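Below are structures written as structure tokens.
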Structure I
Amino acid sequence: MYEDFQMEQDTLVKYSGSDKDVVIPTGVKTVGPGAFAKKKAVKTVVVPEGVEVIERGAFQDCIHLKAVFLPDSLREIGYGAFWGCTALEEAELPRQLTILERYAFYNCTSLASIDIPGRVEYVYHTFQGCTSLRDVTLSPKLLRVADAPFAGCTSLTSFTIPDGMGEIGGRMFQDCTALTSVTIPGSVKKIGYSAFQNCASLKSIAIPDSVTEIEANVFDGCASLESVSFPAELKRFGKESYLAHGGAFRGCKGLTSIALPACMTRIDSEDFQGCTGLTSLVLPPEVKQIEGSAFAQCENLEWISIPSGVEKIASSAFRGCPAALLAPNTSISVFSTDNKPNAVRGFARLYLQNADMSGAVREGYLKYIKSQRKKLFPLAAAHEEVLQVMLAERMVAQADAPLLLNACKKGRNAAAKAAVAEYVRENFESHAPAEGRKKRAPEPEGAPKEKRPKETGKSGPTVAEMKKLWSFKKRADGSLVLTGYKGTDKEVVIPERIGKTPVTALSGAVRKNIWDCGIFGYFGHETTAITIPDSVTSISNYAFQGLINVKNLRIPPQLTEIGLGAFSNCQLTEARIPQGITEIGERAFLECKALEQVELPQSLKRIRAYAFCCCGLTSVVVPAHVEEIECGAFKRCVALHSVVLPEGLRVIGDDAFSNCKALKTVVLPEGLEILKNRAFAETGITSLVIPKSVKQLDGDPFFCCEDLKDVTILAGMEYLPDVLFVVSGITGAHYNVTIHAPAGSAAEDFAKRNNLKFAAL
């Protein structure tokens with residue numbers, strides 16, 4: 001037995017055995033890096049007294065490891081020590097433990113509870129992705145809980161921060177979709193970036209007066225959030241963190257009103273995007289800037305009070321938002337062409353209310369409305385307050401009246417049409433026509449010309465000059481792969497060649513087991529636009545990871561490879577995958593939350609693990625030649641409501657569509673053979689037909705599908721697992737599902753065994 005343990009002095013370097021239950025020999029002080037990595041046979045491990053350190057990745061990807069027994073002598077658990085131990089249910093941390101490194105229990109999806117000992121002072125990414133974690137006890141001596149320690153713990157419903165902790169770390173509860181309540185003690189002074197991002201069940205939160213800093217994105221995606229109050233002494237709110245890029249209340253649909261903190265000096269990009277419950281908003285007096293898409297798609301927002309100190313308002317700030325902008329002391333010139341109609345509506349309201357406003361501001365608005373009146377006729381026809389200003393100030397000449405009447409007619413506004421007709425009768429009917437020939441309408445204000453990247457001629461930059469901007473290396477075929485950008489430009493043109501050698505591939509540096517940097521650096525690079533030449537045929541290895549300011553990216557038509565994490569954590573809104581691509585790489589579009597549309601090519605054959613996990617996709621059509629959709633491929637695409645699966649599909653992997661809450665119907669194609677664990681878990685599916693071709697149903701592919709009522713089972717399988725339609729893995733209880741199947745089939749036996757309704761076909 002001992003020959004299975006490779007030792008170097010008192011360090012266990014490698015376990016080469018195949019036992020299910022392993023007892024590490026006494027005398028070991030350190031379990032070395034990767035000592036048990038990927039040992040799939042191991043189910044339990046006893047770590048003996050005397051062991052002080054479990055090093056980096058020691059038990060990584062031991063996917064069947066259910067329990068590990070740790071000794072009192074243990075002082076340190078290293079980076080990713082139990083990374084990906086998806087079956088791990090028991091891990092009692094010893095009282096003497098002092099160091100709990102990053103990702104120690106990352107993606108341990110079966111771990112239900114944890115008690116962090118009192119000597120541990122710092123946790124960082126430690127329990128990220130532990131989807132079964134329900135009970136967490138934090139030591140009162142814990143000084144700091146930093147970046148994403150419980151991110152993705154979707155079973156957490158409540159949490160109490162221990163008194164004495166001074167900070168809620170960045171992304172602490174990110175994607176904890178079941179979290180309904182958090183108790184924050186008076187010792188907390190700072191709430192880090194994205195701390196409650198995508199906590200979709202959180203309705204309210206009480207922030208104690210002790211808090212003086214709240215970073216960006218804190219409540220992004222909290223769709224159920226109804227109320228939040230800010231401390232009077234808050235000194236900083238919003239975009240200051242190196243990872244922060246706006247979106248403070250993005251997607252908070254339940255928010256109907258909010259009193260923003262006085263310290264707020266800017267409304268960042270997408271801060272209130274999609275807050276459909278808001279009807280009015282008063283911006284704090286210190287606000288100086290309103291960034292792009294700040295109030296985009298706030299479709300029910302009627303008015304916003306703009307403070308007098310505002311100096312900059314982005315043209316897209318109010319895209320899809322009808323709010324009237326009340327700005328009594330702000331010149332019309334501050335507003336862009338796109339925002340001027342909303343500003344005119346706000347002025348009209350103030351004008352009719354005889355509100356106090358600067359004389360210069362008033363005259364500026366009136367001058368603008370008069371000069372642009374013909375362009376504003378549709379606005380006046382739709383909004384009575386604007387029309388009343390035009391008529392009261394006699395801005396409508398006799399020759400203009402037919403144009404305005406026609407606008408009212410098109411807008412089907414009978415009241416506005418009647419008001420204009422009355423205006424004409426009072427002002428023009430008793431006078432002979434005195435209007436001259438109609439003046440030509442002024443040219444519309446043009447949008448700024450698109451900034452085109454400078455083209456490099458044949459005498460472009462030298463190789464030496466390009467080395468200052470790019471890291472690159474040769475491929476086997478003699479072409480170049482770019483691996484890093486060293487410049488500072490926000491708009492980047494990737495070169496087609498360096499010297500005479502063509503650039504054919506883009507790839508970030510990859511290290512094992514680390515969410516690594518792409519070409520443009522780790523998360524938060526300021527790049528806003530990228531041009532990719534047609535010479536590029538391969539985009540792989542996190543090439544564009546984390547480019548959160550790039551919304552649109554043209555994928556070259558000759559591309560043949562989209563590899564590992566190629567576009568992960570980007571903010572692309574759509575992706576058109578070119579013909580020729582046969583495989584979407586693992587995690588290629590992971591966490592692309594703005595990605596709503598993807599066009600997959602007919603050449604596609606395989607969608608790798610987590611390729612589109614946590615994307616904003618609303619629908620997807622899987623091409624005809626795809627035979628396998630791997631694990632987690634579309635996991636947690638919460639807006640996904642339509643999926644078309646091809647007849648050639650053979651395998652749907654673990655968690656492939658799990659947590660797609662909006663998915664109500666799915667047609668499993670004839671030809672499907674294997675449906676794996678949790679494939680459609682926690683979706684909104686209401687009915688289902690399992691075709692004859694299905695040969696294998698692993699475990700619980702429809703776990704916790706609360707709305708599932710009718711299931712037709714045509715598959716001729718000899719046995720169906722009892723956990724097929726369970727409410728909970730703990731109780732094993734089933735939902736009230738009616739099974740439709742041939743009499744005498746295994747499905748009938750399954751229904752009787754589990755006390756389910758059965759209807760013979």
Structure II
Amino acid sequence: MDDPTKRAEEGPQLSRRGFVQGVAGLAGLGLLGAQALSLSGCASSKEASRGPVSFDPGTYTATGEGKHGSVVVEVSFSESRIEEVKVVEHGETEDISYLPLNVLPAAIVESQSVDVDAVSGATLSSQAVLSAVADAVEQAGASPKDLPEFDASVVEQHMKPGTYTGEAYGKWKAGSIEGERFGCPAVIEPVQVEVDVDETSILDVRVLSCSDTPGFFEPAVERMPRAIVEQQSLLVDTVTGATLTAAAVQAACAKALSQAEARFAPFVKATPKKEASESYDADLCIVGAGTAGTTAALKAVEEGLSVVVLEKTARISGEGSCATGALAVGSKLDEQVGNHVTVDEVFSAMMDYYYWRTDASLTYNVLSHSGEMIDWLQGHWEQTGQKGFSAPKATSGTSIAHDYGKGTEKFQVLWDTFIVPGGATLLLDTKAESLIVEEGAVAGVSASKQDGTAVTVNARAVLVCTGGFGGNPGMQKELFGTSDFYLNGVATNTGDGINLCREAGAVLSTDVSPHLAEFCSNDVLDFYAGYMKFLNQGGFLMLDPSGNRYMNEAYCITHALARGASGMRRVGSSYIVLTQADFDKLVRSGVHEVLGEDLIAEYKMRERILVPSYYTLQDEMDAAIAHGQAWKADTLEELGELAGFDAATWARTVEDYRAVIASGEDPLFGKRPELLHPLDEGPFYAVRVVSPIDGTYNGIKVNDHLQAIGESDVPAPRGLFVAGQDSGGYFSYPYTDYVGATCGYALTSGMMSVEYVKEYLGL
């Protein structure tokens with residue numbers, strides 16, 4: 001096969017993106033937390049060319065809407081100048097929003113302009129500040145249109161030459177702890193950056209340390225320092241897929257520059273967009289370089305197909321970098337350990353579990369290829385010296401999970417050693433915008449790079465595998481009726497591939513569902529540390545938002561996904577009620593004292609539940625109370641008022657539950673007597689929790705050849721294939737209790753899809 005050919009035309013660069021003047025009160029979507037920022041203006045040695053602007057002197061308050069609520073800004077004016085911009089109230093994450101909170105207000109004062117670029121990756125927070133200042137300008141009797149266009153050249157830079165250090169938190173909050181689930185808890189440290197400057201320029205930026213999640217932060221650490229130096233700007237494009245780490249690098253650099261007494265206006269130039277186009281020709285265009293996309297690309301180059309892969313983020317492997325194992329049946333590793341579970345046995349168990357709501361033909365086909373997938377990948381990893389899969393262990397007599405540890409390094413070596421050298425073209429930072437359809441068949445993909453370059457891939461077949469929509473609350477609201485989840489998966493999985501297919505005529509499968517974890521959390525509790533995420537597995541009283549009990553709470557222990565998470569999904573927010581005595585037990589010994597060793601052994605509770613970082617519990621509870629996600633009261637009546645329960649419902653719940661405890665029997669829900677925690681002595685706690693969402697499963701309806709299906713139950717459009725979590729029919733709700741099912745399906749469906757692409761192409 002011919003290699004993909006590239007045809008590129010570079011055009012002139014677009015002018016700088018400016019904030020649209022005159023739109024006071026522009027609505028964003030975010031809020032800046034309670035911190036005051038004061039920036040005083042100093043007249044620059046040269047002024048921008050502009051007509052006379054006069055203000056009514058004074059200080060004016062205005063509000064913009066950011067990501068987490070209202071951003072309140074105070075702006076002080078003299079008769080002719082903006083003298084000070086002060087953010088007096090916000091609810092944003094401090095370091096992630098450091099540039100909108102600190103740098104943009106300074107640039108506004110220094111340049112006397114509101115035509116300042118938004119911060120890439122913090123657009124909503126930026127718009128909140130800019131629109132609030134524009135509103136204040138109008139209150140002061142002027143129009144934002146009367147202010148000059150932003151011109152960094154009017155601000156002279158006189159930094160103190162030297163080397164300065166700054167630090168900021170990216171993915172994690174200060175005090176976060178990661179690693180306890182793997183037996184090695186460690187306190188997360190901030191991203192630390194060192195910056196060299198002379199009087200006018202940033203000479204070098206070096207990331208000294210980063211504790212963000214391995215497999216995600218690396219592109220930001222590699223690219224952001226170089227971009228900041230090359231562009232002499234803090235407002236360089238963020239790194240998709242590592243946005244939080246990128247924001248931390250930017251914030252740390254800004255803090256270092258503050259020490260150098262930098263003026264910020266010269267460093268707030270957004271990355272210019274290119275007017276350019278690129279065109280590629282290929283047999284197959286793969287949209288998404290995650291788990292399914294990796295195996296599909298590997299198989300395609302080995303089968304001699306010319307391949308172009310589009311990935312909107314700066315990295316490969318997607319959700320697969322978070323997984324640790326894959327369900328498969330009949331591998332050579334199975335044989336080595338004497339595990340003789342058959343495809344028929346696993347198929348029967350899965351179909352019975354789902355009450356035959358899934359596609360039997362697709363399910364059997366995938367399971368039949370799963371052992372082959374393990375052997376095939378194992379061979380490649382062994383060639384590169386990677387450990388690969390470990391020998392499987394039987395779970396419940398049927399499910400067989402092949403563990404491979406954290407996946408990023410293992411996936412990257414496949415790209416570096418086999419896929420790209422095999423002829424595939426990998427385009428990172430490139431988002432698919434639409435499918436090209438001609439006469440009912442796909443003819444390629446239209447895409448765009450982060451730098452603005454328009455990309456056309458002319459392809460005879462297209463495989464979509466973008467990982468579902470775990471990071472798209474709006475789409476969850478549309479398809480699930482709620483988005484009341486805590487995101488534990490990949491934020492960049494936003495349903496792009498599913499939407500591409502729907503727009504081209506494919507339809508959704510049945511049972512499109514959230515992939516929920518057994519834990520609980522909320523926006524305040526540190527999901528990755530302590531025992532707070534396991535509160536729903538302590539057997540404590542659980543209520544819906546009205547204060548009504550809704551299920552046997554033990555299901556969160558015994559059937560965490562099938563019953564526990566399903567019940568929590570139905571009510572949205574759950575409220576866990578416990579006494580001070582119960583909380584003290586958790587602090588002392590976690591679940592051991594709460595449940596007792598007999599129940600722990602009977603329920604076969606997982607190790608990560610049994611060894612939490614106890615010392616974080618009080619801090620987490622205090623934080624939850626401070627942010628209105630938990631409440632503490634001396635009486636149950638007061639607790640209900642604080643939590644917002646319906647008074648009559650809550651009173652009835654308390655009365656009924658105390659009767660259950662007194663009798664030792666739970667006739668309505670059947671909860672075991674050992675788990676009927678008394679509510680006789682306060683203080684009492686109520687903690688609001690939600691189910692974490694790892695991602696989604698089921699998407700576009702496919703047949704057993706992974707072809708997208710349209711309204712007439714036939715492939716539509718022809719030549720469109722869908723694998724991994726973008727495709728539907730292999731899962732139903734609730735999620736199977738087979739460990740590694742999601743990852744196993746993605747790896748296997750990606751590999752086997754190429755067989756059917758070749759068949760479609762007549763190769």
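We did not get these values from a lab; they are worked out from the coordinates using the rules stated. Computed from a predicted structure; not experimentally measured. Cβ atoms are built from the backbone, for glycine too; each structure is taken alone.
To which of I, II does the computed value 0.20 (FRET efficiency 1/(1 + (r/R0)^6) of positions 348 and 676 (r between Cβ atoms, R0 = 30 Å, to 0.05)) belong?
On the way: I: 0.00; II: 0.20.
Structure II accounts for this read-out.
The value 6.7 for distance in nm of label points 7 Å out along Cα→Cβ at positions 404 and 540 was derived from one model only; which of I, II is it? Kindly include the intermediate steps, with their values, before the conclusion.
Values: I: 6.7; II: 3.9.
It was calculated from structure I.
Once relative contact order in percent (Cα under 8 Å, 6 or more apart) is calculated for every structure in I, II, which label goes with the largest value?
Values: I: 3; II: 13.
Once relative contact order in percent (Cα under 8 Å, 6 or more apart) is worked out for each structure, II has the highest.
A value of 19 was derived for percent of Cα pairs over 51 Å apart; which structure in I, II was it taken from? If you can, show how the numbers build up before the last one.
Values: I: 25; II: 19.
Label of the source structure: II.
Thinking of I, II, which structure, once helix-only ellipticity at 222 nm (-39500 (n - 2.57) for each DSSP H run of 4 or more, over all residues; to 500) is computed, gives back -3500?
Values: I: -3500; II: -9000.
Going through each structure in turn, the value belongs to I.
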